[in-house]
1. Once distance in nm of label points 7 Å out along Cα→Cβ at positions 13 and 93 is calculated for every structure in 1, 2, which label goes with the largest value?
2. Given a value of 4.8 for distance in nm of label points 7 Å out along Cα→Cβ at positions 85 and 173, calculated from one of 1, 2, which structure does it belong to?
3. For the read-out distance in nm of label points 7 Å out along Cα→Cβ at positions 29 and 205, a value of 5.8 was computed from one structure; give its label from 1, 2.
4. Out of 1, 2, which one gives 2.0 for distance in nm of label points 7 Å out along Cα→Cβ at positions 21 and 45 as computed from the coordinates?
5. For the read-out helix-only ellipticity at 222 nm (-39500 (n - 2.57) for each DSSP H run of 4 or more, over all residues; to 500), a value of -23000 was computed from one structure; give its label from 1, 2.
6. Ranked by volume of the Cα convex hull per residue in Å³, which of 1, 2 sits at the highest value?
7. Can you say which of 1, 2 returns 0.50 when FRET efficiency 1/(1 + (r/R0)^6) of positions 149 and 229 (r between Cβ atoms, R0 = 35 Å, to 0.05) is computed?
Structure 1
Amino acid sequence: MFHNFEFLIASTPYLFAAWLLSVGWHYLKTKKIKFFHFKFSIKNYYWLFTGFLASQIVVSIKTGTLNNLILMLVFAFTGVIGETLFSAWWKAFYTKSFWVYKVETVAHSYTSFLNFIPWAIGGMLFLNILGITAGATLNYRAVAAAEIPFYLIFALALLVGLLIQWIVFHSAGINKFKNASLSNYLFFVFPFLLALAVCALVYSPNFIGIAVAFGILGAFFEYLFGKASELFISKKLWTYNHLSLNNGHFTPLSLVPFSLAGFYFWGIALFLQSLLK
């Protein structure tokens, strides 16, 4: 796992170089200096975040292994799939979507074709978060070496929670919720809370601290990504629909989904590592 945000630190020089090249290219074309708010295009979007990929290509060349690039590729696709499934899950209980994408949208605007890059980045950042938090609170290598992988216990408990939730929702004849409240939101996230509690009991109570770190830092980095997109390529990529703040860029309701995403990517990384041995 990563430590001290190695992925982010390694990518920073390449991101800065891509930005400088954008400034220089704009000046050559227009004879005007422009540092921010470049015109949105798919090409500019990919160029803006190419530094993350470039840094891992360099790491792969130096280490002689493609593991990080493979991880990013897997995270890109599984992130989009997970996001779509979460959105569909939310819509089963609420009349309004949790979020709406505005560009290159897919599946009722639950996700976007542009999201492969942010989820590839996000998955790697979750491993950074795990490396920092678990390094101080949990021997995650022992968890990884456990006879029953944590992600199997987590997934089983999550599925049991989803089944209980679905039975209660339909047997009680509850209508879809129009707005998120504390009570219905706790009902919605019950499967995740159950899975977290089971893993805390089976492995370590420090799973709770890791969950908090995943939620807070995951939401924070997503917020920065959204603001960076708006700052550099003049495009707001998504809007939150419930308890939204800062013009729809953030909602406190996203903390639990990002916590869930952290365990999702951790489990995928462990499973992939077992295949690559």
Structure 2
Amino acid sequence: MLIQAVMLFGQSTNKAGGSTAQVRTAGWSEAWYIDADATVAKNAMINLCQERAKLLSNAASIVGQRYRIVNGGSSTDSRQFPGSSGLLGDQPGVALNLSGIGDGVVNSRKWLIRGVPDIRVTEGEYVGSQQYDAALASYFTMLDTSGFRFRALDLTSPKAEVISVDATGAVVLKTPLTVIQGNKLSALRIKDASNRAISGTFTVNTVTDGTHFTLSDWPAKVGSKGSFRVKGIIYPEINGASCRVVRASFRKAGGPFGRYRGRRSNRH
């Protein structure tokens, strides 16, 4: 079964106590998919957490895991993995943009990892080291050998060129496209009357034939040119050998997991 496996993170500032500033805490998550039974998925996730913790500073930890069956229920776990790079932390939002391709597909995944140690980003760019680069390579290898996957559009799904789309969402295509009510279609380079792109995903409503159908959520614009592609979702495995650091970046982190909550008001 297909399971979304999520790592939950926490990090605090001023861990070494070198500042009189107030300590701040933050949390974020990172998700992958795996096609396996629950036991295999959890074991693979634990192994991945161990490798991911090697990239965290001593101010950060993996504080839990969440497992969600795609189109099913979910559960959480609280296995903790303290950051083990041996390096001081920076702000939690300091991140590395990463990229890798899927096995057997043209799709690539771009993702980021927050909680990068202070010394690994200098003047806004990633500065590696033998130890940290080796930890990154081990993390990429674990993603690959454990069969972790990412969610992507099926770029091989059929598509057809557009003759016209009127303001009511009535579509006329040059060649037939096999669709039924409820299918999702991605708009590709369709232009409105002002030659501006109409992008997004739209739902098939009624179907006359393969070249004539209507869309229920079309934005009341006249469209031409471009094409529609049937939106299909695939979950390819990540190719670890293709993974690399693209650049350093910053992505705001959220509030910490498991924090205290205020009392609920009695007012209604």
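What follows draws every value from the coordinates through simple rules; no lab data is involved. Only a predicted model underlies this, so the values are computations on that prediction, with no experimental measurement involved. Cβ atoms are built from the backbone, for glycine too; each structure is taken alone.
1. Once distance in nm of label points 7 Å out along Cα→Cβ at positions 13 and 93 is tallied for 1, 2, the winner is 1.
2. Working through the options, I get structure 2.
3. Answer for the origin of the read-out: 1.
4. 1
5. The value was obtained from structure 1.
6. Structure 2 gives the largest value of volume of the Cα convex hull per residue in Å³ among 1, 2.
7. 1
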